[in-house]
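Down below are the structures I want you to see.
Bear in mind that the values in this text are calculations on the coordinates, not laboratory data. Please read these numbers as outputs of a predicted model, since none were measured by experiment. Cβ atoms are built from the backbone, for glycine too; each structure is taken alone.
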Structure 1
Amino acid sequence: MSATLTTAPVRGSRWRRIRPVLTICAVVALVAAGAFAGWMVSLGPLPLAQAQQVSTSVIDRNGKLLRAYAMADGRWRLPVDGKTSVDPGYLKLLFAYEDKRFYEHHGVDPLALSRAGFQLLTRGHIVSGGSTITMQLARLIEPRHQRSVYAKLRQMVRAVELEQQLSKDQILDLYLALAPFGGNLEGVRAASIAYFGKEPKRLSLAEAALLVALPQSPERRRLDRYPEAAHAARDRVLDRMVEDGVVSKEDAAQARAAAVPKLRKQIPILAPHSSDQAIATIKDTAVIRLTLDATLQRNLEALGRDRAIALGPDVSVAIVVVDNETGDVLARVGSADYFDDRRAGQVDMTRAVRSPGSTLKPFIYGLAFEDGFVHPDSLIEDRPIRFGTYAPENFDMTFQGTVPIRKALQLSLNVPAIALLDRVGASRLSSRLKQAGTGLVLPKDEAPGLAMGLGGVGITLQDLAQLYSGLARLGATKPLREIVQVSDGRDTMRLMDQAAAWQVGNVLLGTPPPENGVHNRIAFKTGTSYGYRDAWSVGFDGRITIGVWVGRPDGAPVPGLVGRTAAAPILFDAFARTGKIPAPLPKPPRGVLVASNAKLPPPLRRFRPLGELVRSGNDQAPHIQFPLNGSRIDVDQSEGGRNATMPVKVAGGVLPLTVLVNGVSAGDIDSRRQRLIEPPGPGFARLTVIDATGAADTVVIRVQ
């Protein structure tokens, strides 16, 4: 009993002594917790929005990088998807070296911190850091140059916040995009492209180890300044991986033997004109996907550059490739060299309005086939002719006489084309091409005229490619598409009927190719604008259409610049560089008449201008015996030519017979089937005789 009485006061007195201490500790803890909570509140929200900003990237149809644009401050930071765009071997090294339990901890790894502290105490220097990838990301988001307990504590707090707001994959992707690699390079993707010239999807062990080592001290290990330091750092990573059993000694030895790059490579600038147009169209988008094919684009840019150099210092080349089925642009070379100021390299010549030369002729013939008054094997006259004051001449200043329509188009004869356009109507051709989605540009205050058949109108290379792809699609054009994100009305538009389009393509397939081409593989047409300012060649097979323009961007003439010798060889080389054999054209649609001239119906055997009919039945059609077609008539011009006359003699026909001079009646032929008429002024004149049944004959003469 006495013992109990003596111990109770002792215990009570001890409690009385401890309680104030515990109270003080509790108060201090509460104050510390409150201060810590207040400090955390003072940190504010994580600036994730700013950290997630990346360089705008333009990619091709397969996801390959075409061009990237540096951020406003000049940094290269490309978006990264760790699961699909980074080599798994690199990620394996990264986790083993930086954060073995990345997918297990919640931002801070106590084991890693303990290990780092123990190694520091036992070895006297830092062997491995205790920072997790999440903590490193926190430091990248909120950079702190000083190294202190406060800075480390801040990283730990921010790391926990990051783990609460983002998934592990999002954290990894953000780290892979922000990690510094020296200079203005941020992220593993920008570093791999700049140092190795390739995406980080496939990396060697040496490359992966180097990319793991660089972010530890990016400025002191910059490959373009301190390659020896970078080399040593890479080898230390390999040594660690061997110690940890991640990499075999043999593989590490082979990786150590590999040299490290000493120069930065250029970030890709493929399809610069298309990329510029894309970012001007799509705003505030990190990644813009185009319909282009990066491999084809690279091949054709090299082709355009090489050919322009061979053609002269001021000459440029533009190429556009279109998928016939979809209307997608597969390649666009806007100039020979984007950075060549002398060639106006930054001007996109695929969108520039130029004179098309003879490249619109196939559409004249197509409408003539559609109207049914000629057939590819009909005969047509290639002789001197005048349409009012307009007298077209062929490029070589000669005439072929009577030729098949097929040959007239293949040889690009001017007189037959203008004769057909006169029958079809220039306004109808213009409206049909506009209906097919083409923006024709006529001279100011001028209506469509016959001259447009030889280039007297403005058009762009991309519009020409769209029209020719309509021929490959059997008469239906489709608006071109280049930006995948842009959804616009892309309904097909009518160019001409299927039979006519097939006939045009079949004729163009037989056009004699240039020296580097193979016969009957590509349907194509060339053109040369007035004054040798523009050389064109546009062609198609069953799969794609390619358009080529050659000339000076400033519109100055280039003597000797002809479509057949300057543009056509580039066209055939472009088809060859697609890496595919030209696909066959579509089969003829139902209703196409395939026959030789002798087996054609009489009205289709020979083309006659409007107003000239073919005699049917047993009556003999009228025939002008004098003057002969193409003859030269000398007229006495004394006394102002008032008394000058010219005889016209006719055989056959049903009376009465009427004479027309340039479309104006000059009276009737008498019973002797002749008449004296007053000749027109000097130049070409068109004489037509029409009989009572409407049958006619026409000759063209030259009066002087």
Structure 2
Amino acid sequence: MPQNAEGSARRFAPGLVLAAALAAWFGWHRIDDWVDATRLPETLAETSVEVRDRNGDLLRAFPVEDGLWRFAVRPEQVDPGYLAMLLRYEDKRFYSHRGVDLRAMLRAAGQAVWNGGVVSGGSTLTMQVARLLEDGPTGRWAGKLRQIRLALALERNLSKEEILTLYLTHAPYGGNLEGIRAATLAWFGKEPRRLTPSEAALLVALPQSPAARRPDRAPVVAQAARNRVLQRMAGQGVIGAPVLEMASAAPLPGRMRPFPQRAPHAAARMRAAQPEAQRITLTIDAGVQSRLEALAATAAGAGGAQLSAAILAADYQSGEILASVGSPGLAEAARQGFVDMTRAQRSPGSALKPLVYGLAFDQGLVHPETLIHDGPMDFGGYAPRNFDGQFRGDLRVREALQLSLNIPVVMLTQEIGPARLMAALRRAGTEVQLPGGAPGLAVSLGGAGVSLEGLVQLYAALAGGGQSKALRMVKDAAPKALARVMTERAAWQVMDILRGLAPPPGARAKVLAYKTGTSYGHRDAWALGWDGRHVIGIWLGRADGTPVPGAYGGALAAPVLFEAFGLLKPEFDPLPPPPPETLIASSAALPQPLQRFRPRGTAFAEDAEAPQLLFPPDGARLLAGEAPLAVKLRGGQPPFLVLADGRPVASGVHRREFEVANPGQGFSALVVVDSAGRSDRASVQID
């Protein structure tokens, strides 16, 4: 029934009588022609785009034109009790009439004439749908006649379920709400699958006069309208007396709830990527997302009015992103909450150092127990210093990474080559922005731009044994494996070092392999870590890039990382054991060339006599089966040591052509080291 139903029905009474008379006068044959000539309005209305989580829960929705909330719905998604109330109250012969209930119309007209006012309505649900589709006039008999004609036409072209669906989609429920799903989400904060009798009765009453019966603005009127529905349902046996008493006393909603805004940046990004989609299902878990959003807001709130925060959590075994928090809040203007900081390019500080060490392990340059020197160095005019300005002399590679020292990692970067470091980042699926074009040694200390998303992708590769799947957010997207970044052995050695870092106060030790980072000028504080299943990245800083005095990754971001894992799941998944080929030994027990690292630039200048691995060449694919592997060398000073995947396979060799034990099928890293510590290496695939 339309708004201001009683006044309108009093005006409609003559029109209802006229309609009945017209039906009798024209006869059914002429009515058929009249109905068949009806021009139907558009029935496929725009509905809100919905972004849902992995379990189907609503993360975020987008309004349609003019800011209206209108959601797609089917009758089977709606509480059966509500549907029963709706049909008994509005149109109890809905499934038997053909769009117009002549008995109800004649009864309503007669009662209105006899009583001088409305006693009952005559509109069917189909007639109400006709009015809603055309948004036509209701105050004149011509408008009612148009509704009758359109209702008859709708019934000839649509099924009863389709007509009911149109009502459930278009019925007004106050403000900018259209349809039952918008109503239940706004008034009750839930989907319409399960409704109480009180809620159902209110939703039956609201469309009759949505502005006048809004429970947040006219609670007395709304309560009276709801109770009239309940009393009629009790009178017709739809509900019993106890339910009537309880439902009549139930409180009404006092406000219109905001629609869900979880993962707002990710939802907007995925909507832009799929502009034609009406429903997008993400891999995000709504519960995890909500908890980590609250954590980001708390962490940022503790750091001042301008501090922002971002968190990204993923299952690195599947590549599925479980939570993506771009800021402490979309409406946080002072923190520039509209900026998605999971994608912003920032300096990673020391967060790339684990990759450098992993590549060095992979190439046989060092072992975690190798001694390396931390002292003043000049790399062609580039003279880095440690964060605290101190030097520690000789120490193990393990300690150099745990202390996040700068001199050792720059020495290793020089040996590996910045170009190889960049290639490894590309294989990991991490995009890097270089400030000056060609990469330099400063890349390993944060001299490049990397996003939180890119760093989590890199750490997923470290966690995945040197290879990972591309992180993805759309649920039905196919998993995509990325190229191998390093061997499983080298990745495990990095993990073993990083799980030895002291945890923040109060946190458990050795359950996470993690690394922190602080960019130049205290602009970015990072913490990234993984356990046996998941990887999480944390960023804190100011979105505009201004410094945050006193912000350190270890002090600011690391506690948030451990707390994020606690909110992700109740227990940590155990980290993996070492691969069988891993060499576990003390510094003194290592092969002599691995006991101490000597960079080429300091131990010897460009040495033409350094050993060269002529065969097998780098990148070769060998059909060796299980036969011994032939090795050919040039240059170098014997005796030679040959390592395969970090394990000695030949030592004390004085010849330059010899055979070594087959390291087995698959990819292997071969390294030859001469007596002066000079080396060459090749990556091969053995079939």
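Determine which structure produced the value 9.1 for distance in nm of label points 7 Å out along Cα→Cβ at positions 177 and 625, calculated from the coordinates; the candidates are 1, 2.
Value 9.1 for distance in nm of label points 7 Å out along Cα→Cβ at positions 177 and 625 corresponds to 1 out of 1, 2.
Determine which structure produced the value 170, 54, 51 for Cα extents along the principal axes in Å, calculated from the coordinates; the candidates are 1, 2.
Clearly, the read-out refers to 1.
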